[in-house]
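Derivation of every value follows stated rules applied to the coordinates shown; laboratory data play no part. None of the values given here were measured: they were computed from a predicted structure. Cβ atoms are built from the backbone, for glycine too; each structure is taken alone.
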Structure P
Amino acid sequence: MDTNILVIGTGTIGEPLIGLLCSLRESLGFDSVTFYKHTPRLTDRATVLSLMKRGALVAADPNKISIFRKQGIDVTYELEEAIDRAAVIIDCTPESFGLKNKEIYYQHHESTTRGFIAQGSEFGFGKMFACGINDEALVPGEDKYIHVVSCNTHNLAALIDTLALSDGGAANLICGRFVCLRRANDISQDTGFIASPTVNTHSDPDFGTHHARDAYHLFKTLGYELNLFSSAIKLNTQYMHSIWFDLTLANPVTLDGLYRRIEANERLAVTQKTSANLVFSFGRDQGYFGRILNPAVIVLPTLQVRNEREIVGFSFTPQDGNSLLSSVAACIWLLSPSEYQQKLKYLSQFLFPEV
């Protein structure tokens, strides 16, 4: 059976994801990697040609193919043709477009496509997923739509799973409180920067911001209903998100015990660095095309235990890197659930124990 992958969108997640899939194509047995480019901009030509050089094929709207070809870009498929031949479709379009594409395109291809994956802000697209957190919740033959949670939700989930649930399960977490200190925009974006720190409102009366809400629903796929609340503030920086966390536990814990839990989780990274600049710089120099793919980078000097049952500290969020890892993992699962754990090993090369 063909294993053609189609990525819709070439933004901050789509572009590096296409490259990552191309790098892993032979190892994971993908027949081809195709991406849909919506607008033929000259400013994007270098990016498109670079992805093609790495083995990716281009799909476009039939009305725009002639424009792409005038720009020197050889379009292989029309969009509908690319969708028809895709075994897995990964939607990396801007917020809410994934839900619209589900209605317009994906629901009409459920019988021929093995699965569909959407990113971050597409609440309601499908079963929420974060690699290493709720893999066991995915049901073969049932879960065709998978929603990879946002990068900050990955961070929250990794902290909760490792620091609280690994000793005593869901009953061990009395409550989790988080402040997401978000970068203004990605270094690849010219728009959206802000002049000063700007706070988010608590739009959800139960969870505060979508970060805790999404983490709640992520763990609910495992049958857990956790007491979580998050706040968020956007900072005038482009480097990294960071998270302040406060976890209250039922069971007593020590710092040494926390260190052992963190060390036992091979997906988590730790750092002695307290500057986002230095962590970001490490990713630029050592990561996969500048990105750290771990779900979280825990800042060890900030980790503290209060009154034996309260854990506080800071953790850096790799900029969309954790979402890339989970997107590839979801793709592997949709194509071959029985070989999922074995093929996940190919992703371990991109994870750092320390930053």
Structure Q
Amino acid sequence: MRALRFDGAKPVFVTDAREPVLLPGDALIRPTCVGICSTDTEICRGTTNFVGTLGHEFVGIVEEVHLPAGSPATLTERAARLKGKRVVGAINLVCGKCDMCRAGLSTHCRHRTVLGVAGRDGCFADRFTLPVNNLTAVPDSVDDERATFAEPLASAIHAASMIKVEGKPYITVLGDGKLGLLTAQVMARLNASVRLLGKHPEKFGLCDRWGIKHRHVNEVGRLQDQDVVVDCTGSASGLALAMQLVRPRGKIILKSTISPLPIPPGAPVPGADHPAWKDPVNLAPIVINELELIGSRCGPIPEAVAMLEKNLVSVEQLITSRTKLENGLAALETAKKGQIKVLMTV
């Protein structure tokens, strides 16, 4: 089986990867199209401890399910409906038994693994597995390329759900990458004044097509007049800028996962000039201005599929490169060079 993996030091493309093992409740999925995320490129920088098959953005076909005798009727019926169908899926695998799961916060399960990110091989392979309960069928009207955006679109939807819109608030989205452009589109559907700030003028044409205000980040004053700032930059400087833009008692929604370089167990603590300690963020404004800092991660896949089906967001224009899985090593390099979205067919 082919797979694009991270071996702990570098990404590798292999043709002899082990076949996935179906656990009770799992579905075997043959991906047809997958997307490279900034999380994948960060893993390949060694910023996490993940080793295994990369990838968590996918659309694929359910080829097999493993349901033991006595499985709940609802699960059996769901599996029957999905077998042979195109699906996308939630990437968090949860236990369903811990205090977080029982409290309805399963995405924060104490024992969760995450597809292609933490403790679970991902979708950059000929086959992979996910629990049947994680899957959502893809309507025929949504083609494979658009369906691949379900996971990042769900993340953008989740960010919008974390704010209460009163009056017509001023919302700034920082970052003109894939997530920033998706988040700006979702936020623009609220009763709010939305703008996107970025560093790449060539991407601003997309905002013009969507009717979303945009500015270069260096052309905007730090007036502390925004009600909400959503940081999708992926850098520590994004949070620092957000604190300069948001009003006192305003909200910052942090979508960026900012990871220093890992320090291996037993290794000496790096000196002050090590990249892990560069550009520290001054958090004093959070206290002084009584800001609300909200972390935001994964979102509702069914809602994302519904938005795609209704053509409420534009994703086709975000695709800047297409290739095949066997060209995955080159595709990862391409994704690092300012591309919005690199897709791979499998």
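One of P, Q was used to calculate helix-only ellipticity at 222 nm (-39500 (n - 2.57) for each DSSP H run of 4 or more, over all residues; to 500), giving -6500; which? Computed on structure Q.
Can you tell which of P, Q yields 20.5, 63 when Rg and Dmax of the Cα atoms in Å is derived from it? Value 20.5, 63 for Rg and Dmax of the Cα atoms in Å corresponds to Q out of P, Q. 4.6 is what came out when distance in nm of label points 7 Å out along Cα→Cβ at positions 97 and 289 was calculated for one structure; which of P, Q is it? Answer for the origin of the read-out: Q. 3.9 is what came out when distance in nm of label points 7 Å out along Cα→Cβ at positions 33 and 249 was calculated for one structure; which of P, Q is it? Answer for the origin of the read-out: P.
Taking FRET efficiency 1/(1 + (r/R0)^6) of positions 105 and 337 (r between Cβ atoms, R0 = 35 Å, to 0.05) for each of P, Q, which is largest? The structure with the largest value is P.
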